[in-house]
Structure P
Amino acid sequence: MAKTIVNPAIQKLRKIIVITFAALLMAANINTFVEAGGLYPGGATGITVLIRRVAELWFNVELPYTLVIIILNAIPIYIGYRYIGKKFTAYSVYMIIMTGVFSDMLPTYAITYDTLLVSIFGGMINGLAISICLIKGATSGGTDFIAIFLSDKKGMDSWNIILGINVVILGTAGFLFGWDKALYSIIFQYASTQILHTLYTRYQKETLFIVTNKPEEICVIISDLTSHGATLIEGEGSYEHCERNVVYSVVSREEYKKVVRAIKKVDPEAFVNTLRTEEISGQFYKRPEE
């Protein structure tokens with residue numbers, strides 16, 4: 001079946017629309033759950049909220065969200081432009097600016113004042129907004145740039161490291177404004193990170209062990225779909241005592257489902273064992289950001 005070719009202009013328009021929705025979702029979350037619960041989301045957004053509250057409570061100055069978030073993202077944006085990808089950074093800057101604009105425009109409205117509910121559901125919505133951005137080739141800025149940089153350079157899932165950095169930021173907020181809100185903010189950040197782990201799987205890896213009678217075809221499929229190589233292992237089936245070929249490969253989690261579907265089309269009798277890969281050492285192809 002021939003592939004449908006989508007006009008690049010339409011692709012860009014779709015991406016901009018989705019990123020705009022993510023910015024609106026994040027801004028609405030800030031003006032409802034975050035403000036209602038007095039929480040600090042972590043990262044550049046959390047620092048922005050912290051600075052605005054310090055300015056308002058201690059200096060009686062109301063700083064615009066957009067101005068503060070852009071200043072805080074100056075260095076992360078440089079890291080993105082220099083080391084990750086120019087288009088990726090451009091879409092991320094758009095996301096950052098639109099989040100700020102929407103946050104300044106939308107009214108503050110409390111859906112609930114139950115701090116635990118605010119922490120859990122606000123964190124889930126925050127993680128959803130960030131995931132949408134990342135899937136569409138952008139980010140909400142701040143520590144997300146740093147997480148992607150570490151993941152690309154170190155080949156590791158660094159989101160839990162960012163969670164640790166955010167705990168330090170929230171500790172500062174707790175020292176200044178009270179530990180109850182800071183502790184609830186940790187719940188917020190944890191819920192956000194778990195949603196992110198579930199929805200955004202690019203830096204998670206899966207190991208495939210494929211027992212098949214068509215090893216060469218399977219290797220071609222893996223190479224064509226993922227640009228990854230594979231290792232052929234000769235074995236013997238214990239039940240029928242006949243020769244079996246095992247194809248071993250590591251692919252990203254976002255790729256492995258389409259790889260398995262393609263394998264089953266070529267060899268319906270193939271036995272595929274999938275294992276979660278925590279860390280790898282050596283050459284592993286990573287599709288670069290544009």
Structure Q
Amino acid sequence: MSVISRDWLLSEAPTSRSHAAWVRRYRGWLQFRSNGLAMIGLITALMMIVAALAAPLIAPQDPSAQDLAGRLAPPSAEHWFGTDELGRDLFSRVLYGGRITLGMVVAVVLLVAPVGLAVGSVAGYLGGLADRALMRVTDVFLAFPRLVLALAFVAALKPGITSAIIAIALTAWPPYARLARADTLTVRGTDYIAAVRLTGAGTARVVLRHIVPLCLTSVIVRVTLDMSGIILTAAGLGFLGMGAQPPMPEWGTMIASSRAFILDQWWVPTIPGVAIFAASLAFNLLGDGLRDVLDPKQR
């Protein structure tokens with residue numbers, strides 16, 4: 001980066017609104033980059049996402065190809081992570097399993113973040129009966145442990161990836177609604193919102209154009225921190241037979257099908273468990289770093 005562009009990004013007197021936005025983003029990046037653990041989380045998460053997306057190019061074998069003559073082979077040059085009880089290459093299955101598990105996480109986030117943000121913003125801005133009704137519904141969902149409630153929803157539907165995504169989404173939105181409502185209650189009485197209302201803006205415009213953007217930062221931080229919990233819930237459903245079904249190489253399902261070999265062929269259930277641990281830790285570290293940068297209460 002040239003000296004001129006760096007000075008422009010670090011300017012103390014921005015010349016325009018877009019210039020100020022770029023200055024704020026660059027300073028946030030510098031603060032994030034100074035956090036070593038957050039950078040480790042970011043790099044690890046990016047590597048896992050890229051590896052999952054590029055699984056067809058990276059995987060040395062078909063993840064479903066069986067070789068009973070080479071079953072339960074330990075890690076070697078031919079099979080980096082060894083083979084499972086059906087002789088399938090564990091390295092290939094972990095790569096393809098990342099596509100399923102991380103894909104479920106992305107799908108859940110895309111479902112729950114907008115719903116929670118909308119419910120919390122509307123409840124906080126309208127107040128009164130609408131606030132009480134929406135928050136009581138939220139309290140009902142919060143009263144049950146997430147995994148138990150997700151199991152109940154999957155049992156009412158049909159075991160599978162789609163059912164698991166819907167079940168996790170139905171149990172994961174309440175914290176976002178609570179967070180958005182708290183932020184909305186903080187800003188709805190400010191002069192800024194009063195000035196917007198004086199211009200003739202209706203409720204929908206105030207919420208969508210002015211309230212939601214102010215709540216978005218906190219929701220992004222919460223989403224990043226919650227990704228590890230979503231990964232564990234998705235893997236837990238797979239382990240219990242309620243998520244992805246065999247022979248799909250989902251990490252939780254892989255552990256469930258190989259738990260009988262934990263003592264003698266430890267690598268078979270351990271390696272997908274390590275993948276779950278690494279992904280959860282990476283998103284936790286990333287979320288902590290983003291919280292330090294984006295959460296104004298941390299400044």
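The numbers here are math on the coordinates, done by the rules we state, and not lab data. What you are looking at is a predicted structure, and each value in this text was computed from that prediction instead of being measured. Cβ atoms are built from the backbone, for glycine too; each structure is taken alone.
Could you tell me which structure in P, Q was used to calculate helix-only ellipticity at 222 nm (-39500 (n - 2.57) for each DSSP H run of 4 or more, over all residues; to 500) as -23000?
Computed on structure Q.
Figure out for me which of the structures P, Q the number 4.4 belongs to, where distance in nm of label points 7 Å out along Cα→Cβ at positions 35 and 67 was derived from the coordinates.
The read-out was computed on structure Q.
With mean count of other Cβ atoms within 10 Å over residues 139-146 computed per structure, which member of P, Q shows the largest figure?
When mean count of other Cβ atoms within 10 Å over residues 139-146 is calculated for P, Q, structure P comes out on top.
Out of P, Q, choose the structure whose coordinates give Cα extents along the principal axes in Å, for residues 171-274 alone equal to 71, 20, 15 when calculated.
So the calculation was done on Q.
Using mean count of other Cβ atoms within 10 Å over residues 83-90, single out the structure from P, Q with the greatest value.
Q
Name the one structure among P, Q that mean projected area of the Cα convex hull in nm² of 20.0 was derived from.
Derived from the structure labelled Q.
Identify which of structures P, Q gives the largest calculated value of FRET efficiency 1/(1 + (r/R0)^6) of positions 195 and 219 (r between Cβ atoms, R0 = 35 Å, to 0.05).
Q
Can you say which of P, Q returns 15.0, 42 when Rg and Dmax of the Cα atoms in Å, for residues 91-186 alone is computed?
P
Which one of P, Q has relative contact order in percent (Cα under 8 Å, 6 or more apart), as calculated from the coordinates, equal to 23?
Q
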